[in-house]
Structure I
């Protein structure tokens, strides 16, 4: 069965319009929530409405036991990816903390054999250039 890991930007759009990305959410496969994505969503939840949406999402994925946390190996892989992004792609991770999260998400996706769905083509394409994982840009 196809495993789908959904990036933060897609969940945010989905909160705004339930019909957005129906092809991802309603097609074959099982959707998982990355704990890194959950952290990013919580960090951006500044209103009662957005906090309620994040809580409902978290509660659902907890009930169905589909929240994925990076392993020690994923953290090590992410560190190697970050080093290569700096040396080969000119990234300055001191100015862009979000790339660290993206590396953890990519490493987690590969570890679980999932396809990562994202709008962030620039960063995830750079990661994919140096680290093999499945990604679908929407």
Structure II
């Protein structure tokens, strides 16, 4: 019986985490406007305040991108940083009051690492969602 309760709690918490990420993805999708075509990926992670999620992407030269990053149902809860493969900082949104999106043009093709973490004001845990689109 104890195992059934544990299993039920695990399934319930997994469902709630997925539902939370779905709501956050819907909020974040609003930042990928009609000018941008989604790359089709939803980068997601359930985070605690002391955790950092890491996402990898390849960005193609000559393309203009929009990176949207959200947590919860309001903007400004997620801090993100983009690095090149050698961990040289390219951008960080906390220099811009945790802006929920960033537009940028790539001169050449590059592999990037994107880190995301909750702003302490966001609470103790939340779903982080990052979406990327390229200009049509």
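Taken together, the values in this text are just the output of simple stated rules run on the coordinates, not laboratory data. Small disclaimer: the values here were computed from a predicted structure and weren't measured. Cβ atoms are built from the backbone, for glycine too; each structure is taken alone.
Of note:
- Mean count of other Cβ atoms within 10 Å over residues 72-79 from the coordinates reads 15.5; which among I, II: I
- For relative contact order in percent (Cα under 8 Å, 6 or more apart) computed as 38, the structure of I, II it came from: II
- In this comparison of I, II, the computed figure -18500 for helix-only ellipticity at 222 nm (-39500 (n - 2.57) for each DSSP H run of 4 or more, over all residues; to 500) is attributed to I.
- Value 8.3, calculated as mean projected area of the Cα convex hull in nm², assigned to which of I, II: I
- Source structure (of I, II) for distance in nm of label points 7 Å out along Cα→Cβ at positions 88 and 120, computed value 1.9: I
- Which entry (I, II) yields the derived value 1.1 for distance in nm of label points 7 Å out along Cα→Cβ at positions 24 and 80: II
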